[in-house]
1. When relative contact order in percent (Cα under 8 Å, 6 or more apart) is computed for each of I, II, which one produces 14?
2. Of the structures labelled I, II, one was used to calculate Rg and Dmax of the Cα atoms in Å, giving 34.4, 110. Name it.
3. Given a value of -18000 for helix-only ellipticity at 222 nm (-39500 (n - 2.57) for each DSSP H run of 4 or more, over all residues; to 500), calculated from one of I, II, which structure does it belong to?
4. Just checking, which of I, II has the largest value of mean count of other Cβ atoms within 10 Å over residues 43-50?
Structure I
Amino acid sequence: MPIIIKDLNYVYSPKSPYEKQALKNINLTIEDGDYFGIIGHTGSGKSTLISHLNALTRIQSGSITVDGIDLKPKKLDYKKLRSTVGMVFQYPEYQLFDETVEKDVAFGPKNIKVPEDEIKERVKQAIEMVGLNYEKFKDRSPFELSGGQKRRVALAGVLAMRPKILVLDEPTAGLDPRGKREILELIDSVKSRLCHTVIMISHNMDEIARSCNKIGVMSDGELKCVLPPKELFSRRDLLRELNIKMPIITEFANMLADRGLDVDRGIVSEDELVDAIVKAKSAVGGTQE
């Protein structure tokens, strides 16, 4: 079932000198199977929006339904909701706390009273799903691991809850290029095997364009538009208006188009760009003959 957000508003420190409206009349539907990107500058409301999805931030006005769960009632079934929505915050490795990898990953399932024999199975599966050898890592301290390994353990702790929806806030922040690529490939694998709906906040337009089938653009608490990557990044007027950078591949495609080569300005992938260049060059060669 989809995520349906209607007329969502949120104000920090209401009726005080520090009052700030963080969300303004947000209406959004995220369908089952979407890989949904959320972009926008710092302070645009992205993190406030996603924190509503597992009730870390409670609704002030408006409504949200997540996989059929109404998030408005005061007596909310948190166990059911947080087994449905897995949340991975920015720099999740800083949230590791237990003495071994196995105990850290097991914390969530224990907290929702999963039977002990099932917890062990979930922990083993989650650790292996993030690309770590269970026997090698289960008894190690998470604080002795590399940065990339810590991030994988933190993600395993969320996956052990077996959520249907995975929400990620800047999942590649602070990683080197290889680490970023590995995490994005890992998310792809998780999406195909466990969490069929993924929502990702990122400031990296190349990652958003590579991964997402839809992108929501936030600005000053408002959801300005929801578009497929190809359409969004071909709208140079809209990008200028919202001060959004193009992905590097799209910038290169636009540079070639500006120089007279017949390539689509909305290209967002390397393979697509190479194909377009070969096709355009062939067309020019055929004309000259």
Structure II
Amino acid sequence: MSFTAEIKRELSGQTPRKACCELAMLATFYALLSEEQRNEIHLKTENITIARRIIILSRKHLGLELEPDIRSTRSKTRKQIYLTVSGKENIDILKNELKMVSEKANIFQSRIAPSFSLDDCCKRAVLQAAFLVSGFVNSPKKSYHLEISTHKKRVFSDLMSIFLDIGIEVKSITRQNKYVLYLKNNELICDFLGMIGVKRGLFQYHEIKMEKELKNGINRQMNCESANENKTINTALLQTQAIQKIMQSARADTLSDALKETMRLRLCYPTMSLSELCEVSETKITKSGLNHRLNKLIQIAETL
């Protein structure tokens, strides 16, 4: 089961406690799923929990009796559930009670009226329903990404307004004729999941995120150590080559005892770091002092 499916499964077990939240959720389901065809309103979903909730809430708040029509998809591996509202009287009830009517004319329009998201609890119900219908959240093992999409521009704008009202800065993009609201900041994703009532999934999200960050931290440290080790080896090789060049010239006899000791030390321990060389040196010398001597030898070799 995908991470999104686990989150939706948890949300499916929750039901609004207040009538206003039930209406807000019902309005969102209709706004996202309904299409008008030949004087009928059709809703289709593959989620049986959503279909059942629409049927129950439509009966309770609208007095509409909806019968599910289960059909096979083109792939024939999945089923879609169709719900239909027919008859002028029933459609008028739908338009009036859920305020799904154009502001310019008395025609059906998919929208989430502002009156359904006045209170925080209703905003939560709207976004919970929207995520159940068309939400997606990536497992934090892969990347931080959460989105809600719709092909209806008005519904997209209504959802955007609610996000702004609750203080979550959501981004938007158009993709394949769909309007997409998305979050890529892991803190905002956690805020959103917590806000819509995800608890078990949010705990799992935090756990996976922490494990990922710990592994990334270890990998960064190992890469850093590896890079430092490579740098040490390359520097030591450069120093050794310089010393060998000096030893093959007459200049070697003219060097000070300190530089000769440094040459002997580096040739005896060609892969040691400066700190390690200071520890095995017979004479006391600081790391910066040893580095200065080695750089001096490289400069001498460059003149030869």
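Readers should treat all values here as calculations from the given coordinates under stated rules, not as data from a laboratory. These numbers were taken from a predicted model, which means no experiment stands behind them. Cβ atoms are built from the backbone, for glycine too; each structure is taken alone.
1. Clearly, the read-out refers to II.
2. Details: I: 21.3, 75; II: 34.4, 110.
Attributed to the structure labelled II.
3. On the way: I: -12000; II: -18000.
Traced to structure II.
4. Biggest value here belongs to I.
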